[in-house]
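What follows are several structures.
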Structure 1
Amino acid sequence: MGDDEEFECLLEGTARRSVKADDYLNCYLEWDEMAEEAFKSFNSVNQPLKHLINKEFVDKVSAVACGYEPLDSILTTFIYESE
């Protein structure tokens, strides 16, 4: 399966039935809100995988979790490769 192919997803309690390559363009506002809400609990919940956060992002994650910086939109995480 290629990066740009649609596929059916498991039923996990949401209305979504498929995943599409451009979902991030259509769902980013909802996903950004979900991530922002989750970060509010980041420091008060055990984070056993925290050591896996890339060192270059530790300060940013900490600042977002403490409310000192806004969370970047999911739109900033996509890198387009030239064909």
Structure 2
Amino acid sequence: MLDISVKETRLYQEGYWDGYKEGYREGLQEGKANVILRVSQKLLGELPETVSAQIRELTIEELDALCDLLPDFSTLTELQDWL
């Protein structure tokens, strides 16, 4: 019989790291969305829930683009148009 634990198998390790990377990306996306929501509210006032939900659904790349453009928005309508 092989003297190997389940945690030492390649299948387990690949699954572990895949889950780790997915969780990291989800946390990164959620964190970026939260910061953008806070800054948006500071710049534009209270956001409608529909706008907040749209921001939470953006990809990391889209959140990065919005982060770059956000200081240029002076109205909620401009943000909504971008979304």
Structure 3
Amino acid sequence: MAIAIDAHQRWDVRTAILWLQALAGFAIAWAEEPTSPDDILGHAAIRHAVAPMPISTGEHTHNRVMFKQLLQAVSTRTWPSS
């Protein structure tokens, strides 16, 4: 069974990477909002450092410009709807 993690924007980029790397041995479905959703490049750095663990955003990514920047920076990934 995979576990989803919601960090509620609590970590800075370095701390998020350290925690998520420590948790990599568990079945992680995704990690949501490991840092502020405004930090587009921070999300990208986290995603690349902990790949293949998926990094997602949540309800605090609330406008199309933020979504566009997250996708352009390869900060998050999209899943097909089931």
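No value in this document is a laboratory result; all are computed from the given coordinates. Here the structure is a predicted model, which is why all the values come from computation and not from measurement. Cβ atoms are built from the backbone, for glycine too; each structure is taken alone.
Looking just at distance in nm of label points 7 Å out along Cα→Cβ at positions 5 and 37, which of the labels 1, 2, 3 belongs to the structure with the highest value?
Largest one: structure 2.
Any idea which of 1, 2, 3 comes out highest on Cα Rg over 2.2 N^0.38 Å?
Largest value of Cα Rg over 2.2 N^0.38 Å: 2.
Can you say which of 1, 2, 3 returns 17.0 when mean count of other Cβ atoms within 10 Å over residues 45-52 is computed?
That value comes from structure 3.
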